[in-house]
Structure P
Amino acid sequence: MNIDRPFLCVIIPTYNRAPILKACLEALARQTVPFESFEVIVGNDGSSDNTLEVLESFVKKSPYRLRYFSQKNRGPNAVRNRAIEMTDAPVVVFFNDDTIADSNCLFYHIKLHKKHPEEHIAVLGRLTIDPYLPYSPFSKIALDLSFDQWKDRRVLDWRAFYTCNLSVKRKFLLEYGLFDEEIWYNDDIELGARLGRHGLKIIYCPESLGYHRHLLGEEDYLKIAVKEGKGLAVWYRKKPFMVKELQALNFPPVMPLPTRLKYLMADMIFHGSFRKLWLDIARRLVRKHEPAALKIYLKCYQAIKRESIRRELRKGSPAGN
């Protein structure tokens with residue numbers, strides 16, 4: 001065993017977010033674990049801002065081992081795959097460049113992987129809204145509500161494969177699959193689905209906390225729906241044999257007829273022709289009756305996502321069909 005080998009490698013793709021990346025790297029310098037226990041690899045995905053200056057400056061003063069590389073803009077998955085091959089750490093941790101780690105974040109990743117050395121065991125930490133930012137109901141619905149669904153569970157399946165604060169055994173990835181570089185949204189869930197076929201289990205550890213330093217507004221939130229729909233459609237076009245996994249994500253084309261009819265009715269109610277009215281109602285409700293407003297926003301989000309799925313699928317049939 002190489003005693004100089006770090007136990008963890010934190011992998012961070014970045015694109016034109018130099019100030020936030022700096023905060024992300026600074027948070028890793030405040031970890032409570034020994035600095036020799038982890039390294040950090042940042043992949044600069046074709047940034048045109050001063051990302052390289054931030055990285056070069058931080059390398060000189062970093063208390064932990066920091067490496068970085070640059071590539072043409074090919075998406076975060078190309079960064080992750082290259083970084084996985086670069087490191088020899090037995091466990092890789094996936095962060096986004098806007099993940100600001102609590103000081104004990106990596107401590108819990110290390111603790112749980114040492115307690116569960118089995119290759120198929122991964123660890124998901126919690127991500128919550130950064131208190132540094134102004135309050136946004138859209139951050140709440142897109143982030144906190146997603147993690148709240150796991151609050152009473154400790155062992156999760158592939159649907160919780162969120163690469164914002166997630167650690168996985170490197171050998172398990174190399175043996176059973178890396179990220180699909182042609183899928184740019186729901187890409188982490190797609191990999192989780194493939195790994196799930198080989199026994200992936202995810203331990204949820206909310207004590208391993210990260211803060212999301214990215215303020216979401218209404219427009220940003222609804223744009224995510226478009227990206228999510230496109231990502232699912234690309235997944236289906238490339239891998240239509242993954243029907244069971246897509247059904248678990250309520251992907252309309254593979255759902256039973258009654259479910260598809262229910263979606264059709266919802267899409268008629270929240271159709272683009274009426275959406276401005278629904279959004280106006282939600283905006284009026286959000287301050288006095290936030291739960292009701294969030295339900296409307298979620299209905300609009302789902303309708304937009306399904307529109308995006310249909311639009312993307314019109315570009316071509318699934319492979320092999």
Structure Q
Amino acid sequence: MTAEPLTTRSLVTGAHEDFPTKPAGRRRSRRRLGRVVLNLALTLGALTMVVPFIWMIATSLKSPAELAEFPPTFLPKVWEWSNYPEALQAAPFATYFRNSFIISASHTIITLIFAAMAGYSLARIRFRGRELVFLGFVAMLMIPTYTKIVPQFLLVKFMPLFGGNDILGQGGSGWLNTWWALIIPGGLSATAIFLFRQFYLSLPTELAEAARIDGLGEFRIFSRIYTPLIKPAIATVALLTFQESWNNFLWPLLVTTRDDLRVIQVGLAVFQQLDGTQWQYLMAGTTMATIPMVLLFLFCQKYFIQGFTNAGIK
């Protein structure tokens with residue numbers, strides 16, 4: 001028997017028995033169906049994330065009478081733009097914004113400097129007990145934040161030689177109601193050190209070896225060779241640190257009672273009274289407090305996503 005000749009037409013149309021069309025067509029159909037399902041799931045997730053923000057903005061533009069209506073309406077009937085300037089006049093929000101920015105920027109700068117150094121040391125410098133130290137940082141990631149509040153408060157309260165305290169930390173207020181209490185305890189995190197270590201591990205060791213042959217010291221290798229190559233890690237850690245500090249509520253509330261040291265998240269509590277909550281002003285203030293974080297994420301989202309994608313390479 002002679003085999004059927006493989007013509008050009010059979011190659012193009014796939015009519016020859018060696019080139020079946022049905023399995024390939026089914027695979028393409030499954031892929032298209034998978035993409036449709038994925039897009040629907042992502043769209044649903046996006047709507048789930050966006051709707052609360054739209055509701056917040058819509059609520060900030062409603063009148064008190066409309067907020068008291070039941071059932072509530074999604075969009076305001078009358079757009080009360082005056083809620084924003086009235087919210088700003090209800091409390092010294094300019095001071096609150098300034099304090100939040102100073103604290104968040106300080107935390108970010110301190111974290112970037114010291115976490116990068118610690119991450120480089122754990123990734124590239126060999127010393128006895130290095131793995132044990134790293135495991136200690138990993139263990140710190142498992143400790144809930146609120147379990148550290150009381151020990152941190154006691155350290156701040158009994159800080160020696162500050163706020164009228166003696167050498168034993170007695171007799172005064174320590175760092176309470178000072179910038180020290182707002183900046184120092186949140187200046188570094190184990191998460192930042194872990195992310196920097198993972199990025200430094202992902203870089204080739206040949207760079208450091210070539211730099212040492214050229215006579216560069218360890219600090220210059222860290223600052224001039226390796227660190228400029230990890231911009232995604234820097235952007236990721238900076239965004240996470242700034243966001244966590246900007247949204248911090250409990251710690252500033254515990255360590256400050258002076259109004260000139262209040263932060264934006266604590267200042268928003270002025271609209272929550274025992275006799276009722278001024279929802280239109282609270283939502284207006286929350287919207288203004290959210291805008292800086294949204295803008296920061298929009299500018300850093302490229303590096304932010306890349307940073308989380310590459311953090312677990314090694």
Structure R
Amino acid sequence: MLVENVALHVPSMEELAEVVGVGLKKNYKEWSCSVVDCPDLSKAPFGLASNGICGRTRLVDVGGVPNLVPVSQYMEKVYNLQDISERVGTPGCFILGAGAGSKHVVGCNCELMPNFRCEGGERERVNLCHVARVKSDGGYLLQNYENDHGSSSEFSLLANLFCSDGKQGKVLEVRGKCRIGEKDLVGCMRGALKEHFGPNRPIGMGGTFLVNKGKIKIHVMPDFSETPLTSDNDVNNWLKFYEVTSPFMCLSTFITEDCGLDLRVEHTHGYNANSGVGGHYHYDVTPDEVEYIGYFTPAEFIYRVDRPSTTHNIGRD
């Protein structure tokens with residue numbers, strides 16, 4: 001399994017806050033972006049598998065949409081979060097992000113919300129991963145990997161992950177309320193950083209944010225299509241879309257440049273275990289009501305694991 005990596009540009013936290021703030025100002029009526037001590041993210045409302053998101057930070061893009069579209073390769077493309085942590089040199093790390101769950105484990109194609117503390121050193125395994133799967137009646141079901149699927153850490157096809165030591169340190173606290181622009185929170189942040197730093201200084205970030213008020217649009221993948229998906233229109237007709245209410249906790253990664261690695265440049269999944277909702281986050285649908293708070297930190301490297309040999313740009317939204 002080929003593993004490639006590129007060092008990313010890591011500005012000061014103060015410069016990142018200033019640049020992200022420029023984007024937030026264009027997109028929200030009320031906003032702030034500041035450098036703060038990372039709160040204990042293992043506590044509600046975030047409920048992560050580690051206290052923080054700092055230390056030996058890496059973005060990891062595993063597999064990719066070409067493993068899913070036009071025809072799924074789920075039988076061959078099987079991965080494991082614990083194995084990924086070792087391949088990128090951070091055994092025992094904390095992993096968050098977005099990916100595809102394993103049909104071998106769940107019984108059908110599904111969305112995976114990785115929230116996982118790997119075993120390594122003196123650190124014990126903590127599995128708070130969830131999956132969302134489409135039911136036969138067209139609704140969907142949120143499940144817990146630990147309780148419902150034998151504590152698996154297996155996934156298939158693709159994932160966009162953020163790995164760290166899970167420590168508390170300095171992070172960006174991002175707030176946005178009442179959207180006045182056209183971008184979602186992640187697109188707003190990524191766009192501001194991309195415009196400021198340009199193509200020669202790629203910036204990658206990962207973290208978590210809470211949709212505290214308002215409604216959002218999500219999708220959940222159904223089981224694999226019986227016919228090839230050969231366009232974005234085919235993909236959108238296959239996916240199942242839903243509107244869900246807040247609160248909704250998201251796990252997010254993004255990078256400003258492709259870095260020659262055929263990356264998915266942003267990907268966010270989320271869930272609310274109490275209300276049983278979860279899936280792939282797109283954007284809010286109640287701009288006058290929406291309210292976000294999130295915590296992000298920059299990645300030192302981007303790792304590309306098992307890059308597909310044949311690629312395309314279908315279905316990467």
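None of the figures in this text is laboratory data; all of them are computed from the coordinates on show. All of these numbers come straight from a predicted model, not from anything done at the bench. Cβ atoms are built from the backbone, for glycine too; each structure is taken alone.
Taking distance in nm of label points 7 Å out along Cα→Cβ at positions 45 and 213 as the criterion, which structure among P, Q, R has the greatest value?
Q
Hey, helix-only ellipticity at 222 nm (-39500 (n - 2.57) for each DSSP H run of 4 or more, over all residues; to 500) derived from one of P, Q, R reads -20000; which structure?
Going through each structure in turn, the value belongs to Q.
Suppose you compute P(r) over Cα pairs in 10 Å bins from 0, in percent for every structure in P, Q, R: which one lands on 6, 25, 33, 25, 10, 2, 0?
P
If relative contact order in percent (Cα under 8 Å, 6 or more apart) is calculated from each of P, Q, R, which structure is the one that comes out at 18?
P
Could you figure out which one of P, Q, R the value 21.8 for mean count of other Cβ atoms within 10 Å over residues 165-172 was computed from?
P
Looking just at distance in nm of label points 7 Å out along Cα→Cβ at positions 109 and 277, which of the labels P, Q, R belongs to the structure with the highest value?
P
If log10 I(q)/I(0) by the Debye sum over Cα atoms at q = 0.12, 0.13, 0.15, 0.17 Å⁻¹, for residues 53-220 alone comes out at -0.63, -0.74, -0.98, -1.21 when worked out from the coordinates, which of P, Q, R was used?
It must be structure R, since only it matches.
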